[in-house]
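No lab work stands behind these numbers, since they all come straight from the coordinates. Keep in mind the model is a prediction, meaning the values are calculated, not measured. Cβ atoms are built from the backbone, for glycine too; each structure is taken alone.
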Structure I
Amino acid sequence: MSKNLSSNVATQDLNHQTIIVHKKGKLSFSTKLSYGFGDFASQLLWSFSGSYLTIFYTDVVGITPALVALIMLIARIWDGINDPMLGFLADRTKSKHGRFRPYILYGTPFLALFSVLAFTAPGFGGNMEAKVAWAMFTYIGLGMLYTIVNLPYGSLAAVMSKDSGERTALSSFRMLFTNLGSVLLSVISMPLILLFSSGTGDQITARGYTMTAIVLAVIAIPLFYLVFFKCKEVVQPIHNKKISIKESFRAVLTSRSLTCIFFILLISLTAFFGRMGVQIYYYMYVIKRMDLIAVFMPLPAIGAAIGIMLFTRFAKNFGKKNMLYVSYTLAALSLIFLYFVDYNNIPLLIISTFIFGLTQFGIPIVMAMIPDAIDEMEDKNDVRVDGTAYAATSLSTKFASAIGGAGTVALLGVFGYVANAEQTAEAMNGINIVVNIAPAILFLLAIIPTKLYGLTEEKAAEIRQRLDEK
């Protein structure tokens, strides 16, 4: 059954329970730009915690690496319950703003608040149990609120346009601004921390972290609201029958393509987040150049931004899988090389770190696979659950952040790391292994689920055509 709606054409298929509104022309540049700003804002909040919260806990609050690892693992266990439920809820949300945008509107202020609270260090009279409890409360709260805002934000890419090319463009803009946000974060974070610490030399205080978190939150809030106002939902599902939680989860869990994407993201981002969370230890205790942290920290993100602009375009001609093979193989080789570079050879360390960043063009390619997998799921099961599907991939990102963060900080303890002290030769080599060799191995392992992913560009186009015809 079809019906003309002014300049739009709506195609309704009761079997697929979906209305798709086809707009004339493509998404505007300003819309894509606004969408990209959403992940720029996310980096200022979530990646700041990913880069600095571990060292804040160990070196400022005084929590042991083992307890930090436990906090992160508990938070991710809770995410295993929280994230799918939010996705299920978002799929069934009905409002004048759509299914996903209301969460960005109302969740942003609370996300900003907890991004600051996570970097506060109440004394509690020296009671370590109270400090750990506060860290767990604020970190779990931060993770939940990040899901409330970022999961709907990610889901927008699948409903802002039905065109595969436009979806890929949205993913590219998102990942480009992800890395631009990381660049800004890397450049300004440590100088701001030192500035607000009100100390001399390399002295860092809790106040330095707290005030920096406030500055980043103030920048992030209007960027999230720009996404809310500019990014509209075009693909809208209408359910003629109630879809249960069981049906939603079955559709997602039985999707081979989504399962492969889950493990691709889990493994590759565990490598990425794990390295990101401990690289500062490498610069502080191995290279021993606090003055160069603002140089080293943004290099991977700068390289990734350039790599995305240069290499993601080839996915159309050579295929997404082939480009992922290239990305992960080169990433592993660059890190193995970096492990053997002499600690005092600063120019070669800088060049090698930048080259590693160039290899990170695979992330937007994986993200562009998700809408195709959602279309495949709808074609097969007559159910479209964008939020639940994105919850699964969001969960993989959360797990990767936790495993990478907890695993690497636990390994530091195994290798003999001692906070605020001169490290032994064994500890320094251990830090080098954790920062370079461990993620290199994971990048190579990410090739396995990539190989198992079977949804080619041709097959995705055929599915999209069938859905459009129905």
Structure II
Amino acid sequence: MAASLLGHGSNATTSPLQDQLSRPMTIGHISVVGASHTRHNFLNPFFAPLVSRDDLTVADVMSGLQSAISKLNRYDIFEPVETASLSKSSSPTAAQTDVDVALVLKEKSRLYFKTGTELGNAEGSANAEGHARNIFGGGESLVVNASAGTRTRSAYAAEFATPVVPGDPDTRLSVNAAATNVAKPWASHEEVSKLAGGKVSWGSGYEGGGHQLGYSMNWRTITALSGTASPTVRNDAGDSVKNSITYMYLKDKRDNPMLPQSGYLYKSVWEMAGWGPLGGDVSFSKSEMEVAAALPVPLPGVKGKTGVSISGGFRCGMMYPLPMGYTFMGRKAQPSRINDRFQLGGPNDVRGFKQGGLGPRDGPDAAGGDVFAAGSVNLLFPLPRTGVDSNFRVQLFANGGRVVGLKGRSKGKASGEGGGGGMSMSAVKNGIVGSVQDLCTGLPSVAAGVGLVYAHPVARFELNFCLPLVLRRGEEGRKGLQVGVGINFL
């Protein structure tokens, strides 16, 4: 932060830094210029702690202003602010230690639009997004987007978000609605979804991590079945209503999420659907966890950054069917639906396999599983003559995973054909234990390969040559080139 301090005497240039920072200082007036569309009562909480105190030092004022500027920058409604100017107070009654603060802000455009395209394996899409900032002058935002493509037939979404704690950019409340129509050729159907919900987020952004608690109502329809659709898909066809609460915790300390050279990631998601007052026609507890880390690799004779890094990631998850209502006693749980099960395989998770290519199958269809685990190890190094700061990398990778269905799941469905069918809670417990044992003792499917990575600020692009090494019976590998586009890779 650049600042000019006037009226402190000639000894200021010769005093030790610690003495300078410990000198008393009081803010008499703060002026903010350039925030014409921002409410005063939105800006006041950022600076109120500085104005209301008379026991400040130079260090307190500097750190307080830096904290306020950092918080303002995280709202994304102003151009990045770095400095505030300080001058001796102009008030005739001001003390020698009183200063005035001037902060010049420049508001970003309140409306902007962007369009884009994405290209992947047998998949292409076009999208458009509109963003309204600072709608009511208090850091609110509205994002509306639409996309269409070969796999995502159509997708429309809108989200309105607003801060809920004055002076805290990381605590936000949002409401959203979405409608999608997605083709799932790996399971011979399309899924139409209409969703509405809300969520509150806190503790995020600046510290690289945070919490999110949300509620959603989702009406899903499995439709447009192909002529070869399996009995698994046909049994789950039609409408389904899921009401759920979701909690997510994220800690991301990577230096670059798209191309990490150092740091770590931890993410956990827990979803509760249908149980108790939630209602709907599906009921389960679903947990997922992801950890990842990256380390720079030093090279002999090279000082500083080398651009070479080794990274690894691991994901796992479990779905636990629950009975509807408020109690577990004497009630039965319906096995999971194909809408909710885990699918594994594809260019963004286990490379070297087709989308949904891992795990249980029913004829031509990926049936999904209730328990899964997957891991990856990647070695990345710069292309020749591109430099260590280039967004291009060559990667060598090996990854693998396994997804397992709930033991006894089909039997539970068969018992549901009569009145009061389903799985007892003891049967669900035994099935989960059996699935986890199978997951831990069975050999995972494995693939390795080499590829080219480009880390764009909004997405990561991969072009890999893959070679499946271990393939379980019925699973679908993909030998040869595979294209991946996304923001979250294993």
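I have 0.99 for Rg/Rh (Cα atoms, Kirkwood Rh), for residues 27-298 alone, calculated from one of the structures I, II. Which structure is it? Label of the originating structure: I. With distance in nm of label points 7 Å out along Cα→Cβ at positions 267 and 347 coming out at 3.8, pick the structure among I, II it was computed from. Going through each structure in turn, the value belongs to I. Consider the structures I, II: one of them gives 9 for relative contact order in percent (Cα under 8 Å, 6 or more apart) as calculated from the coordinates. Say which. The read-out comes from structure II. Can you tell which of I, II yields 32, 21, 13 when semi-axes √(5λ) of the Cα gyration tensor in Å, for residues 43-202 alone is derived from it? It must be structure I, since only it matches.
In this comparison of I, II, the computed figure 56 for percent of Cα pairs over 18 Å apart, for residues 107-178 alone is attributed to I. Which structure, out of I, II, was helix-only ellipticity at 222 nm (-39500 (n - 2.57) for each DSSP H run of 4 or more, over all residues; to 500) calculated from, if the result is -23500? So the calculation was done on I. With percent of Cα pairs over 28 Å apart derived from the coordinates and found to be 64, which of I, II does the value describe? Here the read-out was taken from II.
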